[in-house]
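Asker: Pasting the structures here.
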Structure P
Amino acid sequence: MTESLLQRDKNDAAVEFSRPLRLSVTEDLRGFLAEKIGHATLFSITFLSVLAVMAIFYFVIQESVPFIFKGSFGESIGRLTEFLTRTGWYPQSHDNPEYGALSIIVGSLYVTLGALVVAVPVGVLAAVFLSDIAPFSLRQICKPIIEILAAIPSVAYGVFAVMIVAPWMQNTLGFTTGTNALNASLILSIMALPTIISVAEDALSAVGREVREASYGLGATRAETMLKVVIPASHSGIVAAIILGMMRAIGETMVVWMASGNASRIPSPWWDLSQSVRTLTATIAGELGEVPKNTDHFHVLFMIALLLLLFTFGLNMVSEFFMARFKKKSRGL
């Protein structure tokens, strides 16, 4: 009886496995060619992506180099020093053009860091709520709604900042202008929230239920488990989420162009976010379409683009480092 059952199971398994165990030369060759073609296709797609990034770098560097390497070596160093350390931005002046981008760099840092001050605590707390507190049915409703924020066009955020937030700041807070660093920071924080919440929630969920149950078994409360076990275990993923949110904020164009005021100056005192600032992206968007080609003004805008590209590329490398650490650590758990 037992032997017949075993034999029947073997026959059923043989029926389910339709591919012959011994392939003909034609079938073997066909499988070999299909595998190689599949590998070649995937490699080509990946290579094209890498090639596109390299082409962007090459194009931006090619157009920015003439601004620096013009004249003698001393003049090149002087131009680079002026670009990084001076605050005067008057590239269209005929008599004495100035290309100091320090105030523009500082303006980008102001709105980005201001956005992170709001977005990081709100985003991390929202991720904790979705991963460990909210019921599954509520989570299934909240997370898609939060991710819809990433689909709203940036120009719609800009219109909201100019038409709603700016008048409210002037009438309620008494600011002289509603288009300032604080306005841009608040809108950028909303735009960065979907990225921070989504990545941080994935990091918290990946820690695993067994880690939480082990903490509860040792007598820890729910709050102690979250603060002392789950969040420290997923800190690499949370840091990566913050960096990705920072990249989302620093690379935004329309909102800062419409809401920051576009004043090329460093706020004084430094903590006063009610003053207007100018950012790297807004400078490129506002001036590149009107500047004559192959002029110093044209090339210095590409120098700003190169600086922005290097900064975002560096942030991306840092986020990849933390994501790799998190994946390695989660596999160890």
Structure Q
Amino acid sequence: MRAALFLLLGLLAPQDAAVEKGSCTGRALRPSPDPALQELLAKFEIADKEFAWELKELKAGAKFTVSWLTFPSAVKSDVEENNTVWAKYWRPAGGDERKPAAVVLHWLGGSFEALELVCARMAESGIHALMMYQPHYGPRRSRAKEKMLGVDLEKSMANVRQAVLDARRSGDWLAARPDVDPARVGIVGISLGAVTGSLAAGVDDRFGRSVFVIGGGDVPGILFNGSKEVAAQKKSLEEAGYTPEKLRETWKGVEPCTFASRMRAAEILLINAEEDEVIPKACTMKLHEAIGRPEIKWIKGGHYAIAIQMGVVIRDIVAHLGNPPPKEPGK
């Protein structure tokens, strides 16, 4: 299956496509003065700092170039397909001038065509966009069709951790590009991507301006909310004897709110739905408070209202990422 996938992707790409190869050095996490938090952060360190990567051009246009990026995941799982991280990269035209960039993280399911449109608009605005497939999605999905968030709690937590480590490597790769400003590499996450993205930005505080759309914190509160999207997980947790309180203690090590205070509130934008049926408003506000009350914009409607308001959302994403980093006090 893996060989067939590579063949298909090769057929989709131009036969004379440019291929770039290299290696990148991952950066260590900044330590926390809080011993308890530092212990949790240690689980997100990556022992193998150096990793190889390959970039294969798919399409070159006047405004941007689209390529496939692959590199080894920092986690070696028992699913071969999942051990390679795949990402689509939109590189803005305009030479080697250093520009802002963002790792873009997708939602729970469905097509990612709309997210590719977001990335294209970002690139047209001079922002490098790297859409990373999270564990068990896209080219990383095996014939067994394992899910990132399934009914097995331990596997789900391991997959979330892997997504964060892969996002860290994606950010390190962007920061090493000669035409990317390493101080302006952020994260754009939507729905599931907003949850894992806010976790990654808290764990690795080198991520700069970031936008989290229809996301939130307190994942146990989201799972026990009763929406159809997490009904199977809720049922499995209840059958295993979990309550929201018990799950919060178990989930603490991969909870966005645990690490949120490491983010700089001035660099964060939250975009949320006023009547979100998947991410309860209480969960959004818990993340908002944990970060330090960053700017938050509300769109009308429920969780899926973003589909008809994507133009406004893209405008806000581009405007936020395009701003320079806020000045530190006293400078």
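Laboratory data are not the source of any read-out in this text; all were calculated from the coordinates shown. Nothing here was measured: the structure is a model prediction, and the numbers come from that model. Cβ atoms are built from the backbone, for glycine too; each structure is taken alone.
Asker: Comparing mean count of other Cβ atoms within 10 Å over residues 53-60 across P, Q, which structure shows the greatest value? Intermediate values should be presented prior to the final figure.
Answerer: On the way: P: 12.2; Q: 16.5.
If we compare mean count of other Cβ atoms within 10 Å over residues 53-60 over P, Q, the biggest value is for Q.
Asker: If we compute Kirkwood radius over Cα pairs in Å, for residues 197-260 alone for structures P, Q, which one ends up with the highest value? Show your work: numbers first, answer last.
Answerer: Values: P: 13.5; Q: 12.8.
The structure with the largest value is P.
Asker: Comparing structures P, Q by relative contact order in percent (Cα under 8 Å, 6 or more apart), which one has the largest value? Show your work: numbers first, answer last.
Answerer: Numbers: P: 22; Q: 14.
Structure P comes out on top.
Asker: For which of the structures P, Q does the calculation of helix-only ellipticity at 222 nm (-39500 (n - 2.57) for each DSSP H run of 4 or more, over all residues; to 500) return -22500? Provide the component values of the computation, followed by the final result.
Answerer: Values: P: -22500; Q: -10500.
Here the read-out was taken from P.
Asker: I've got another one for you. So Rg/Rh (Cα atoms, Kirkwood Rh), computed for just one structure, reads 1.14; which one of P, Q is that? Walk me through the intermediate numbers first.
Answerer: Numbers: P: 1.14; Q: 0.94.
Only one of P, Q returns 1.14 for Rg/Rh (Cα atoms, Kirkwood Rh), namely P.
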